[in-house]
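Next come the structures, one after another.
Nothing in this text is a laboratory measurement; each read-out follows from the coordinates by a stated rule. Being a predicted model, the structure only gives us computed values, none of them experimental. Cβ atoms are built from the backbone, for glycine too; each structure is taken alone.
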Structure P
Amino acid sequence: MSIVTVAIPVYNAEKYLEKAIVSVLSQTYKDFELWLVDDGSTDSSLEICRKFLYDERVKIFADGENLGLATRLNTIAQQVKTEYLVRMDNDDMMHPQRIEKQLKALLQNPEIDVLSTNLYSIDEKNFVVGKRYDVDESFLGHIFPFIHPTVMAKTAWFRENPYDKKAIRVDDADLWMRTKDKSVFNTMGEPLLFYREIGNQYYKKYLQGFPGIFYLVKKNIFSAQYLKFCFKYVVVTFIYYIFYLFGKENILIRNRNQVKINKTYYKDFIKFKNTI
């Protein structure tokens, strides 16, 4: 019986969804379930998911409702039967050894509750533009906050620590802040996810999180940690908007990464691309 479930919440993701799914099914570690959980998509996402039902590891859940990411993630955690749960977004791609290497680290370090990884940042054409953290690939330690889709964790931990659906678009940051003092968080230095970041009206993504930010301020008015996070969020939104006005958002996206990569000559990624 498998001990790992990969769950991809899906909502109107037709542009990149197929590559995301193929990257999961192409893992070197084969014994897992892949849950594709549709959140009321109105494009061809559900049809794309059904193309992969030939693989017995794939399970599709679709009820036609749009309940939001946090609700879907909480439901997934309650329903999966495996010991470990892997986060994955519908527009990213996994490194072929992601599950193998994260699972090995978790089994060798059973005290870890939540394990994230380093990542490669990719653009809309699937070219790598950078590596997030400038750490040795053998690194296993504390880098905070996590980047959500890199996370693999004990399913029991997710069940005990549900996402707050009122923290719209900042539900992951809220979860990390809320639990970091009572959980063991670690990050692997090796990049095991290709994380899609596109500098085109990126500020709008931040604006969509403002209801969640206002909610967190109200809920945690006496928390310096939360107030600092929310203030920084508002400032970053403003900065992204200014750069957008001058057509320079791509500069901010690129500077998120501590290591810049020449996308043309990155041989490891080119090799990976050829497999999907």
Structure Q
Amino acid sequence: MNQHEIIETLTYFGLEDLDSKVYMGLLQTGPVSVGTLSGKLDIDRGKAYRALNRLRNMGVVTTTFSNPTLCSAVPPIEALSTIVERKQDEITTMKNLTQKIVEDIDVIVKHTEIQDVSSFIIVQGRSNIYSRISKLLQKASGTVYIVAPPEDLMRMYHTTIPERIQQMKESGTTVRILTEISSEKELSFVHRLDPSEIRMGKLPSKSRMIVEENKQLIMSGTVNSSMDLNDEADSVMHTNSIEMVSNMFSLCTLLWNKSKAVEMLVAPRSKKVKHQ
């Protein structure tokens, strides 16, 4: 990976673009003052201070008590391991608290069955969206379409969604992915999701639709191509409205029937390469 790709990949560990730029700068320069670092990287000193504070709180940067203060980057293997361990601790804590919270809520809230009532929920933030999609797949019992641009599917690969897809297949539930592919890299990521079936065709827009037959629908507007899993500008609508679910499932079926299997598109490209 080049430096730009590394900075994009570090977003999966919770580093913003500026954080990654500062961290990479420190790795290349060694211990420096904030003023020197901001000058070398051509970034505002105030922004550099804020980025360094975030990085220090994450455990990937250290600072001295000298005057001026010197900043140093923690070696990558140690820094990333620290972030992963912290995330694992957070997940363990949430898992341990889940059952107690559920039991306490059941005491306070009288449980009522509302499955027949249509609901419309707006989910904000990309990480929340992928968590919502994962939950849909986990509970799905009917055929599910995932219709999305390739960059969205590439981001999904770094979530729990691939695991949910495998669980669906093991239970005999069909999951179909429909997308547009423009490169071999994008195609390889779609293959890694390993759904029941993959097809490629012309999508009506750069939006995402995840729809379970007769059950529920998650749908967004245009999805930007950023690989940031923490993009707060991303949003979707999640509904169990029978009419909307039925309409979108019919649309996905129509698009699916007009599309081509992946194998039918890969072969011609291989032949073209051989002729060159």
| Who wins on mean count of other Cβ atoms within 10 Å over residues 47-54 among P, Q, i.e. which is largest? | Q
| task | Given a value of 4.3 for distance in nm of label points 7 Å out along Cα→Cβ at positions 183 and 247, point me to the structure among P, Q it was derived from. | result | P
| task | Assuming 22.7, 70 is Rg and Dmax of the Cα atoms in Å as calculated from a single structure, say which of P, Q it is. | result | Q
| remark: The highest value of distance in nm of label points 7 Å out along Cα→Cβ at positions 39 and 199 among the shown structures P, Q is in Q
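Comparing relative contact order in percent (Cα under 8 Å, 6 or more apart) across P, Q, which structure shows the greatest value? Show your work: numbers first, answer last.
Values: P: 21; Q: 17.
The maximum falls on structure P.
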| Value -10500, calculated as helix-only ellipticity at 222 nm (-39500 (n - 2.57) for each DSSP H run of 4 or more, over all residues; to 500), assigned to which of P, Q | P
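Of the structures labelled P, Q, one was used to calculate FRET efficiency 1/(1 + (r/R0)^6) of positions 23 and 255 (r between Cβ atoms, R0 = 30 Å, to 0.05), giving 0.10. Name it. Mind showing how you got there, number by number?
Working: P: 0.70; Q: 0.10.
Computed on structure Q.
Distance in nm of label points 7 Å out along Cα→Cβ at positions 87 and 119 was computed and gave 2.8; which structure, P, Q, did it come from?
Answer by label: Q.
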